[in-house]
Structure 1
Amino acid sequence: MALHDLGTAVRWWRENTDPAALGLPTGRARRAPGLRREELAELAGVSADYVRRLEQGRRQPSAGVVNALARALNLGRAEYERLCALAGYAAADGHVPRHAGPGALRLLERFGDTPAFLTDAAWNVVAVNNAWLALQAGAPAAHARDWNVAWRTFRNALGGISRTGDRAAGFQAMLAARLRDTALRYPGDDSLAGLVDDLRRTSRPFDTRWRTPETVSSYENRAVFQHPDGAAITLDGNLLHVPGDDLMAVVLTAAPGSADAARLGEVVRAAGAPAVVKVGQAGPG
């Protein structure tokens, strides 16, 4: 990553850190929100000029300074790992969190009649709701990585899900881009590294996208789900970030009032009461 990106991130964190949360005085004397450069410098044990040069992309911090900045800015785990990656260092114990906390599971519960599932940052599915299971989109997981969305997409696609050429290409580009970003943030995760290595070795489309990454700013994708009873349901997928656990929620919806919405309602109602099911790491596509 260029030092400019590191500087931009440090400045954003500084300007969006609440001084009161760090025990610093607040009041009318502050002309702008966040920390002053001098305050961040004092908290991190460096000079204000050092902070200014860092934010301008003109300094390469040591690993010690990176840790000091993270403490001074009170960064969370995911933010700390991103800071390390931008500075070119591996974060200590940098492993992808794979636990869905109560808040994340409650979010999934709120989509009771809407197909949705949770994945970690490496695209391992960790929980699904009954509405997703009601779609019955393809064969159950057999391979150890069949509960990983990237693996399913590039290596063992579900037969019950289809996309047009452009939408399939966009979906693949998004998966590869986000997986690449995750690898930067969690450089010490052997499981993630193994997944990437196996995908690059066995999937030419993935390897091509990995070597020539695209910038993907947003995600919205349409797919057709073929239910075993013969109903074809067109759904739009949206991605929601769950920052506390560094998880992602994939939510599938049909156009309001459409025939697809009616068919989706039928299959979901037939599946019974809403529920959330935790799954292994052995993902929906």
Structure 2
Amino acid sequence: MTAAQRCAELAEAAGDPGEGTAPPAEHWLLIEHPGPWGRFALKESGIDPAAVAHLGSWAARVGGRIALVRRVARRPSTRDRPFRWFRVDARPGHEQIRTGEFTDAAELSRVTSAAGSVWPEPLALVCVHGRHDTCCAVRGRSLATALAAEFPGATWECSHLGGCRFAPSMVLLPHGFTFGGLRPDDAIGLYHQYVDGILDPRFLRGRSSYPPIVQAAHHHARAATGAAGIDDLRLTKTTRAGDTWQVGFAEPDCTVYLREGRIPAGRRLTCASEPVRTIRVFELVDLRY
């Protein structure tokens, strides 16, 4: 596959809208695993199957997403050293990161309920999962390297996030803000602002704890109102009539009307998939504030 045939290049040429494409997750569980990662990371990377099943049940029960993570400048691991886990509550008003360590499958199975300790700073995840998608490896690794040089304690490479055509993808936790199409300077600036409680929406795909339609509405509400705080625009209601949605926010007050539809594609949305005929989009119908 040539560079011009990769999914991210095709998406950029087509001008695919990124709003409403963040991976759905009210909770995140990050498991340190230095690799190698299989195409389906959690199931194909040598982790104990019983532990995988337990973690999968937790994710299904709480609306969670599990990602394998590793340090950017990683060294060969030893079997007996402890690995880190992070459990993140990304729900609005509940944002928190807790962390701890595990050494074996039994301890890993308990991390979904372990108390751990509060992690004091935001985390930045960059998808570099090359066995899942070439674009994530090619574009993600340079972004992760630049970000880790600036924020070594906060930056982690991670397994598949979704939306490979928007590579490189970055998630800022605990809020779950997901960004795509970033350059290194963009990512560094976004993290600096996030620490200061400010959200730059230019590359924002959405917040993981919101469904896609709310993510898209949130994008348009920020653009219209200029709201820049990470906790601005509290969701108040979501109603649907046919293919049209009404999404209301407060602080500041704003109501967004969107129409869900499909547009022609005729191309692959990931480097490893077959071409699809259409992609889902959310058309802005009206906005009042």
Structure 3
Amino acid sequence: MQRTIWLLFLLVLKRGNHTQQSDDNGVLYLSPTNNLQNANDEAIYQYRLNLQSALKEILSDLPDTRKKKIRQALQEALAGLTGLNLAITPLAVNIGNIKKQQTELNWQLKHQEEWKFWAAAKVQKVWESTDVLIVAEVVSITENLYNRYGLQLRNCVGDFLWVQIRFNQHLKEILSKLLSPTSELVHATEMCPSIKPKKCRKAVRNALNVLQDAPQNLHDLWTQSDKIKDSQKQCNLCLEKTLDDYAEERIELEKQLERIIDEYRESMTTVQY
């Protein structure tokens, strides 16, 4: 009976947490957006590597390029690729900072896993000291605490999650539109030594024409990422306050549970006499 009560309580808490993402280390609300953010972070990293590699190649080829149209094409490509690199670099820095803060945010969210086992331990202690009816009352009290603060945690991250997911979806779309024309531009510069100068310049300009809005789009994303940081900051502040409030209320609840046990023992002593 004792083991059954304890297991049933754990199952109640687990059902309350059913819609949340979790892993072996605890509760994780942010898994979906983390996965998307990590994919974007990797895509930006690879994109910047490709840009920097292409820039080095062009800078290496330019001194030995004598044909005017090819030289002009390479210079235009150099300017275009440099503009992309300058636009994506601050965005990459912001995303890196957001990712670091995400680790702290996840750590705060995982406290709820500890809450679950704390509550189960308290129920176990009351069961060992009282009777079934009082245990049922304690289950209700501790479950209420767990659910209330679990809901507050979800509310803290709700707005941030929505902003974060929309931003990362937009970022993914922009990055996917950049890859093909950037590759075409790089390919055009690589082909220039082996094709006619006029054809070289045309290929480079066609690729640059497709990319003409890319630097501004990346700059706009950088501006949006600043708003993400602000939203994340508010989320962290909300989580910190919720955890502090929970800690204070849990201390009071522990005192209440001790009183329940003491009152039960006193009542049993009175009955015996």
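Each reported figure results from applying straightforward, stated rules to the coordinates on display, with no laboratory input. For clarity, every value in this text was computed on a predicted model and none was experimentally measured.
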Read-out Cα extents along the principal axes in Å, computed value 111, 31, 24, structure in 1, 2, 3:
3
Computed -13000 for helix-only ellipticity at 222 nm (-39500 (n - 2.57) for each DSSP H run of 4 or more, over all residues; to 500) - originating structure among 1, 2, 3
1
One of 1, 2, 3 was used to calculate P(r) over Cα pairs in 5 Å bins from 0, in percent, for residues 103-142 alone, yielding 6, 18, 12, 11, 15, 19, 17, 2; that structure is 2
